Structure 1
Amino acid sequence: MKKVLFICIHNSARSQMAEEILRLLSPDKFEVASAGLEPGELNPLVVEALKDLGVDIAGKKTQSVSDILKNGKQYDYVITVCDEASAEKCPTFPGSAQRLHWGFQDPSQLQGLDQEKLNNIRIIRDQIKAKIENWLLGQ
């Protein structure tokens with residue numbers, strides 16, 4: 001199985017969604033993880049948006065990119081899902097990982113009531129899902 005690591009700033013939304021969507025779409029082909037540069041708390045609206053897909057990550061912990069580096073695990077793909085400037089802060093991983101950047105809007109920056117935020121997170125989730133589905137066509 002190929003190993004994929006998704007990275008964003010806090011590992012609270014985009015990287016979590018990408019991890020779970022890839023795991024959902026291709027469970028037998030990839031070993032998937034996600035991490036953040038500055039791990040925070042899991043976004044509860046992301047938890048709700050993933051439940052729409054039948055995925056429950058309630059209670060899941062975020063993890064740090066530095067902890068993954070310390071473990072020395074190697075990946076075939078390291079995919080950043082944050083903005084370009086933040087992606088440039090990502091460390092280089094050992095081994096021959098192919099590095100990809102897929103920028104998506106940051107759910108933590110969304111404004112409005114929770115229902116409005118949830119609707120926008122669902123849009124971001126669907127953009128991530130479409131990107132992964134397209135990427136899987138080439139795998």
Structure 2
Amino acid sequence: MKPVVQEETTGCGIASVANILGKTYPKMKEIANSMGIYASDKSLWSDTHHVRRMLDASGIETSPNEVPFETWDKLPDIALLSIKHHQEDGKDFWHWVVFKRIENKAFVLDSVSYLPSNIRTDFDEMQPKWFIEVKNA
């Protein structure tokens with residue numbers, strides 16, 4: 001598995017959807033842009049609507065609400081996770097990553113370019129706040 005790395009500082013939402021759909025970053029960016037979704041739009045990492053729209057357009061169903069994170073073991077086999085929560089001017093922002101469990105092996109696909117590996121298992125370091133279940137990917 002070759003994880004998608006975001007090509008723009010603010011492209012984690014686009015890269016996360018690409019990681020779920022098995023597309024390259026440039027292809028997913030093209031699709032997102034055609035839908036009026038751009039990495040430069042801060043709402044991509046302060047609102048769940050855009051990632052849900054991109055997945056829905058590809059026939060992928062997501063949970064209707066964000067589910068509070070409890071433990072890694074309680075996550076579904078595929079989920080969008082919000083990590084690195086912070087506030088700017090009273091508004092919540094986060095970094096999108098993808099949790100996957102394949103054959104009982106759990107890992108996170110983190111698209112930032114500065115990581116030594118974009119496949120992460122350092123679960124204690126990530127501290128998710130909530131997740132969106134990805135149902136039929």
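Using helix-only ellipticity at 222 nm (-39500 (n - 2.57) for each DSSP H run of 4 or more, over all residues; to 500) as the calculated read-out, with -12000 as its value, let me know the right label among 1, 2. The structure behind it is 1. The greatest value of distance in nm of label points 7 Å out along Cα→Cβ at positions 35 and 115 among structures 1, 2 is that of 1. Ranked by distance in nm of label points 7 Å out along Cα→Cβ at positions 19 and 67, structures 1, 2 are topped by 2, which has the highest value.
Quick note: the coordinates plus some simple rules give every number you see, no bench work behind them. Just so we're clear, the structure is a prediction, and the values are computed from it rather than from any experiment. Cβ atoms are built from the backbone, for glycine too; each structure is taken alone.
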